[in-house]
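So, here's a batch of structures to check.
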Structure P
Amino acid sequence: MSAAASVPIGGECDAKFAAVREAFAGNFALHDEIGAAVTIFVGGRKVVDLWGGWADRARTQPWAEDTLVNFFSIGKAITATCVLRLVQRGLLDLDAPVARWWPEFGAAGKGEITLRQLMSHRGGLPAIGPPLLPAGTMLDWDRMVKALADQTPWWTPGEAHGYHVNTFGYLLGEPVRRVAGMTLGELLREDVAGPLGADVHIGLPRSEHARVAEFCRAPPPAAAPGEAQPAPRAPTTREELMRACTYNNPPGVSGGDWVNTESWRLAEIPSTNGHGTARGVARVYLGLLQDLIDADLLAEATTEHSAGLDLILERPSRFGLGYQLTQAERPIGPNADAFGHFGAGGSLGFCDPDAEVAFGYVMNDMGPRWQNPRNKALIDAIYRSI
């Protein structure tokens, strides 16, 4: 029996979408998938709901129907959805200074930064600058938001954009806490995930940890035989320092060795440590195709606000308000109005209003971050089937 044939796959798939099942199985055979799940709604009907592979690095625990996994930056779009719900209710205003609700944020030249600028990655706050915070500080909400309130913008807010990789969730979560009287994770549970029946979480209760898949990170590049791994080069420019701090201040802020720990799962790190199932992610996007956000507000949130060279990624990116928009270099299907968010390793949630597609894909292995063959195979198979 081949290794691919021995991979356990469960769930259901409409016969019309058999190509998606083939692509899902092919990811294990061709693209080194370890464990994953994919759920797709088309026209409001669930047509694919598959899971397979292994929930642990040793490949002894099969991925189950309700297996949760850390889905990284998928959480940014979920965070944005929670914020837009408060905008819809009049508790937040896209064009008001964030300091209106979070006065301390107005320090260091940030008094005029708006919620819209933060949501479109134009606020100039992708990183906390030196000095280096202690490892694990990302678990301490109050300390992180204080550091961001004290931070001077890295560029003039509104004049450029750069992906706020790890700060995005804190920057939006603190205004949420100030106006709603609850954390972002609590708002998600009460206002979005609960009503939708979506199994997605930011700050995972200890009672749910037993069903979390181990995240298997790719090893660092191997040095040549007999050679030591070279040490990272120290930043020599302000731009290099900004990018280094984005991913590494505090150490562990991007996940690193923390992902599989209890403390990481319990904390609320909305940009990075959301957990969920593919079905849960797809249900959030199904809600967006229906009436979760007012049509006019959602149209505004999915209109291009930032495009072109990204000062952090050093390649083109395209954003609305918290949602990634499809782009030629990284398409989310063939239709221009598709929007969603990728997560590190290849996870993806999106919806396509034109085709009435809502999609969730989660996995537990760090594949290519930019152009991932696993999610591409699944996306291509959807549109061949419609």
Structure Q
Amino acid sequence: MSDGLEHDSRTHLIQFLGEYAAIDGVAGHEHAIVERLVADLTPHVDEIDVDPFGNIVATKRGPDAAPSLMIAAHSDEIGAAVKAVDLDGMIRFERIGGVVESLLVGRAVTIRGHAGVVGCRPGHLTPAAERLSVPQMRELYIDLGFDTAAEVHALGVGVGDAIVYDAPMRAFANPNRFSGKALDNRVGCTIVVELARRLKDVTLGCELHLVVTVQEEVGLRGARMVTHRLNPTAAIIVDTMPAGGTPDTSSTKDLAARMGQGPVLTLASQGGNAGMIAQPGFRDFLVGLAEREGIGYQPSLFYGGNSDAAVVHLVNAGVPTAAINIARRYSHSPVETLDIGDALGALRWSEVAARSFSGETDLSFLASRWG
């Protein structure tokens, strides 16, 4: 990749990451981000479709009888939903996805675009013992600034409405690092869109499906739906994963992947009852491309979580699947932090894979060079 093209892509990634992260899209409520992604993908692909749940499939057609490659990222973010409105106008809520109570108290949030805060007991009245504990979700509430339920309902706010952190992306002193809400996985969405732009006029040896899935944060649901329909020959999932290397997360005992060291090739993941082990043939294909193109990457395990890869590889007779992750700090918080250089590396790797994948790609198990 030329320096000029790399600079262009870096600029695009930063711009669109900030814009996409600012769009609210809690799982099951991805309408606004899906609408924006469809608009941005459409000029660069041959056809585009949105299914009844919001999964986007943007296809670049290949030669007749060519294999198909799916490159996917999810559009949804963690958040919450309105459960009830108290008579005094305070809103009770339930989590959607991996929201952590200890990160909620005193946070700025929005509901249907209306600003609010997660309330907290005045420090002057909080006993010393309570200052070291975290309230349970059922004790928390959101204050939109009103004193009656009628005023809240007059805004159009009601049961089931989505709640998100109010935390726009901002740059660090280090110009490669950014933090904010929903960087998981709006960074994957930016890579998918930039990939479509870069491949618009390229003739490929495969049919390429650029996919954005929904409801990943609540059980990898959209990926199941769309993979059954497409039944691709192989799939790359582009997502984020927690990074090691901070005082509270060891890079050896906890997570080997670190920010700023290149994209992560996740060799195995496990979270709950789901998991994924990278298919050997496809893993070797990606490793060979990285070595040939000089793309630095980090092989890593991810225990304690998953990506859409955990369900994609199980569809139908099995789909050879790999996860290219971007290591980021402070996962599922309003200050998720990543290094744009890692995202650029994931973009380059995904692009080389799309350009190289064809009927000649060996996905066999026994041909693997790793025992």
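Once FRET efficiency 1/(1 + (r/R0)^6) of positions 50 and 178 (r between Cβ atoms, R0 = 25 Å, to 0.05) is evaluated on every structure in P, Q, the highest one turns out to be Q. A value of 25 for relative contact order in percent (Cα under 8 Å, 6 or more apart), calculated from one of P, Q, originates in structure P. So distance in nm of label points 7 Å out along Cα→Cβ at positions 58 and 282, computed for just one structure, reads 3.2; which one of P, Q is that? It was calculated from structure P. Comparing mean count of other Cβ atoms within 10 Å over residues 10-17 across structures P, Q, the highest figure is found for Q.
Each of P, Q could give distance in nm of label points 7 Å out along Cα→Cβ at positions 26 and 266, but the derived value 4.4 comes from P.
Every number in this text was worked out from the coordinates using simple rules, so none of it is lab data. Remember, it's a predicted structure, so these values are computed and weren't measured experimentally. Cβ atoms are built from the backbone, for glycine too; each structure is taken alone.
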